[in-house]
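The structures considered in this document are given below.
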Structure P
Amino acid sequence: MTVQHGHPSLSYRELFIGFFAAGVSGFGGVLPFARRLIVERRGWLSAAEFTDLLALCQFLPGPNIVNFAFVFGARHHGLRGSLVAVVGLLAAPFVIVLLLGGFYTRYGQIPIVHHGFIGLAAAASGLMLGTGVKIALPLFRRLGASIIVAAAFLLVGILQFGIPLTILLTLPFSLFIAWRWRR
């Protein structure tokens, strides 16, 4: 058994089942369920390690959680681990989306079904907000990181700046803070 970043390497089976469980549970967004599974239930990463890895994956193009599964799987078994984690993550949602899409196409015009989907969207928003707070909490232990969080929220949430521009504007300060922490 190899050790990856202080944690024992997971088997292919553990990677697949873990990400499959997150994918099948993640209605409205897989990230809250993936974080709960990886940090709180299985202890595969600490809260800070999860936040650091997610930050990298948010910087990469594509869906954050798919990037996360890819990078996390690669840490344990290289390209094969990446493929196992991503397939585990996407297998159930792929089938569920096809089934729900057919259901919505057929019954979506019925008011109660339409309102049900609105309720699901509201619940998903609450899950994402709660997870966002949990992900940000380790960052608030340092003043510099708190300032970056506030700046990013201001730029994206209030001023409606795009993600690439926000990264470009906050990156110099982030690098300076990282450099200061290492001293």
Structure Q
Amino acid sequence: MLYLIRHGKTEWNELHRLQGRTDVPLSEAGREMARRAHDACLNVHFDVCYTSPLIRARETAEILLRGRDVPITEDARLMEMCFGEYEGITNIFDKPECPLRPLFLDPAHYTASVGGAETFAELFRRTGAFLNDIVKPLLAQGKDVLIVGHGAMNSSIVCQIRGLPIDQFWTCGIENCKLMRFEDYR
């Protein structure tokens, strides 16, 4: 079985600051979210855990799996979508001039890489490769796989698993520290 969870909250989440690949740690509230997820998942079996190397995801994985003998492996393909020079800006929804705004409000019309930001094609290519190279073989062996990641990165995985079009990219409801289960993904 495949499981997917987004990291706990960070101070940048609270400030509505675009994080991307900026390596922001969990806030105390984020750590508490991860502790609650730990307790909620005690009866869920995981054979392996793969996480983004960004500290907020890695720390979430460590708290979630504390006291369990589940190996945690970092994979750079699970890093958050890169927002380039726009990482760190606040309240992107209030900035109509920002070229990344369509990414969040109208994903079907976000097509070009601007300011070093990653495109959907680039994001889907690397997360799709991770699914094909790592996840599918493990699932074929009957393993239960946990991925600890990020909002956009996790959404790209959900879209690929469910065959969702890009205009539904944000409809998956990737909440912080809420475990998603994909029973029929092979």
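Given 16.8 as the derived value for mean count of other Cβ atoms within 10 Å over residues 49-56, which of the supplied structures P, Q does it correspond to? This value belongs to structure P. Here distance in nm of label points 7 Å out along Cα→Cβ at positions 41 and 153 was derived from just one of the structures P, Q, and that gives 2.9; the source is P.
Can you spot which of P, Q the value 61, 48, 26 was calculated from, given it is Cα extents along the principal axes in Å? The value was obtained from structure P.
Using mean count of other Cβ atoms within 10 Å over residues 17-24 as the calculated read-out, with 21.2 as its value, let me know the right label among P, Q.
The value was obtained from structure P.
Here relative contact order in percent (Cα under 8 Å, 6 or more apart) was calculated and came to 22; which of the structures P, Q was it taken from? For relative contact order in percent (Cα under 8 Å, 6 or more apart), the value 22 is produced by structure P.
So helix-only ellipticity at 222 nm (-39500 (n - 2.57) for each DSSP H run of 4 or more, over all residues; to 500), computed for just one structure, reads -25000; which one of P, Q is that? Checking each candidate, the match is P.
When distance in nm of label points 7 Å out along Cα→Cβ at positions 25 and 97 is calculated for each of P, Q, the greatest value falls to Q. When semi-axes √(5λ) of the Cα gyration tensor in Å, for residues 105-160 alone is computed for each of P, Q, the one that comes out at 26, 11, 9 is Q.
Could you figure out which one of P, Q the value 22.2 for mean count of other Cβ atoms within 10 Å over residues 81-88 was computed from? Can you show the working numbers first?
Working: P: 22.2; Q: 18.2.
Attributed to the structure labelled P.
Read-outs throughout are calculated quantities, based only on the coordinates presented, and are distinct from any laboratory measurement. Note that the structure is predicted; figures quoted are calculated from it, not measured. Cβ atoms are built from the backbone, for glycine too; each structure is taken alone.
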